[in-house]
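Okay, got some structures for you below.
Values quoted throughout were computed directly from the atomic coordinates according to the rules given, and no laboratory measurement underlies them. Only a predicted model underlies this, so the values are computations on that prediction, with no experimental measurement involved. Cβ atoms are built from the backbone, for glycine too; each structure is taken alone.
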Structure P
Amino acid sequence: MSEKKALVELFYDIISPYSWIQFEALNRYAKVWPIELQLKPFYLGAIMKSAGNRPPMTVPSKGVYMLKDLEKNNRYWGLKLQAPSNVAEIVMGKTTIQAQRMLAAVAEAEPEKLEETSRELWKRIWMRGEGVFEAKDFEEVAKAVHLKNPTKVFTLMKDEKIKKIISENVEKAVESGSFGAPWTIVTLPSGESESFFGSDRMHLIADFLKFPFDGPLKEHSAKL
């Protein structure tokens with residue numbers, strides 16, 4: 001019988017650039033660590049409301065720092081994140097609930113496409129400055145990732161089952177202490193569990209798992 005793997009659950013929203021960093025980091029480490037990585041799209045707006053938190057862009061100094069910090073992360077992880085020119089308007093004036101429902105629908109209908117679809121949604125905002133809010137945006141994403149049955153995905157996005165999945169992901173994250181994104185829950189085979197906020201805790205995740213942390217693992221990066 002094969003040894004049971006540790007479970008790593010990533011709760012994320014594509015409005016969060018740091019969620020993208022953590023997403024890429026965990027996908028790289030899933031290739032070298034014996035873990036089961038589960039992607040859990042949730043709605044960051046609900047998390048922030050529950051915790052009484054607010055986006056960093058609402059604090060000018062945090063917004064300035066974030067833009068510089070993304071450049072540092074690009075160098076370290078070998079990424080290409082670039083904030084759109086209207087980033088404050090997007091972060092504070094738009095909702096990603098439909099994009100998150102698309103991810104949940106893809107997870108149900110074509111789970112093998114969840115990683116690629118998540119990445120494509122992030123690329124639209126955080127590389128190319130494109131929208132992820134309208135029906136036409138989702139149609140373009142579906143085409144870019146070659147969904148087999150986009151009509152099914154678009155229908156599922158309106159289904160109560162998908163809305164419930166997003167709500168359940170929010171509830172689980174909140175119950176474990178989440179106040180933002182990304183939020184990672186790591187559960188050992190023994191059942192012991194720890195939660196980690198942000199994309200700069202990979203060394204602590206490694207320590208909890210008792211696995212080596214070997215930096216950015218750029219050799220395992222996905223094509224961007």
Structure Q
Amino acid sequence: MMLITTSHRPTRRTRSFGHDLERVFPNSLYVTRGKKTIQDLLMEAYDRGYERLLIINVWKGNPLKMTFIKVSPDDWGYLGYLYLHGIKLQREIGFKGLNPIREEMPLVVTTAKRVGLDHIAFAQVFAELTNGKFVPRGEKSLMAIADRYNTDVLGVIERHPRGMAINFYRLDVTKERPVGPLISVKIWIMEDGRRWDYKEAFGIKVRPRGKGCEAEED
């Protein structure tokens with residue numbers, strides 16, 4: 001599905017986040033960035049047969065931005081970005097040592113029940129970014145959706161006090177609760193102009209940002 005890495009000089013928490021994502025994106029791989037350029041990473045992703053490259057950017061020691069890039073020799077390009085409030089790792093939720101899924105199955109993206117239109121729009125966007133499959137939730141159970149699309153992995157868009165959140169279910173591990181990581185999203189931006197900002201959505205006044213408030217780039 002995708003090659004996952006970080007910006008240069010990642011922290012331990014950022015690397016742990018990358019490994020957690022490897023465990024919920026089927027048939028994906030986390031690799032150490034080292035001195036690799038974007039071009040190096042794109043070539044590696046292409047050689048391994050991946051359709052997406054995900055780079056986790058860091059600010060003040062924590063993951064702040066997720067950058068998704070389409071992998072194609074003729075038509076590669078940036079797809080979109082998620083700016084994060086914060087994350088909760090799998091080990092912080094109570095799951096340690098999960099094995100990655102080394103087989104082909106879709107990542108199904110849906111929503112919790114009774115969410116707003118913004119959550120549904122973001123579920124569609126997240127499916128685009130990850131090359132997953134968006135499935136409207138309605139009144140269906142997660143088990144019913146997973147059975148219908150023959151998968152063990154679901155990304156579920158949930159309400160969050162400061163925006164919206166992504167949580168992940170591994171039904172081969174437990175059918176009772178999500179395994180994480182839990183990702184709190186404050187802004188999402190697509191290259192085609194679609195975007196959402198929790199401050200704008202909630203009517204919060206935005207203060208001017210000072211210098212040095214950007215994620216560490218590539």
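Structure notes:
- Computed -15500 for helix-only ellipticity at 222 nm (-39500 (n - 2.57) for each DSSP H run of 4 or more, over all residues; to 500) - originating structure among P, Q: P
- Once mean count of other Cβ atoms within 10 Å over residues 5-12 is evaluated on every structure in P, Q, the highest one turns out to be P.
- Structure responsible for 2.3, with distance in nm of label points 7 Å out along Cα→Cβ at positions 13 and 29 calculated and labels P, Q on offer: P
- Structure responsible for 22, with relative contact order in percent (Cα under 8 Å, 6 or more apart) calculated and labels P, Q on offer: Q
- Winner on mean count of other Cβ atoms within 10 Å over residues 101-108 once structures P, Q are ranked, highest first: P
- Parent structure of the calculated result -0.33, -1.21, given that log10 I(q)/I(0) by the Debye sum over Cα atoms at q = 0.11, 0.27 Å⁻¹, for residues 109-180 alone is the read-out and P, Q the choices: P
- Once distance in nm of label points 7 Å out along Cα→Cβ at positions 53 and 125 is evaluated on every structure in P, Q, the highest one turns out to be Q.
- Highest-scoring label, criterion being FRET efficiency 1/(1 + (r/R0)^6) of positions 157 and 189 (r between Cβ atoms, R0 = 30 Å, to 0.05), among P, Q: Q
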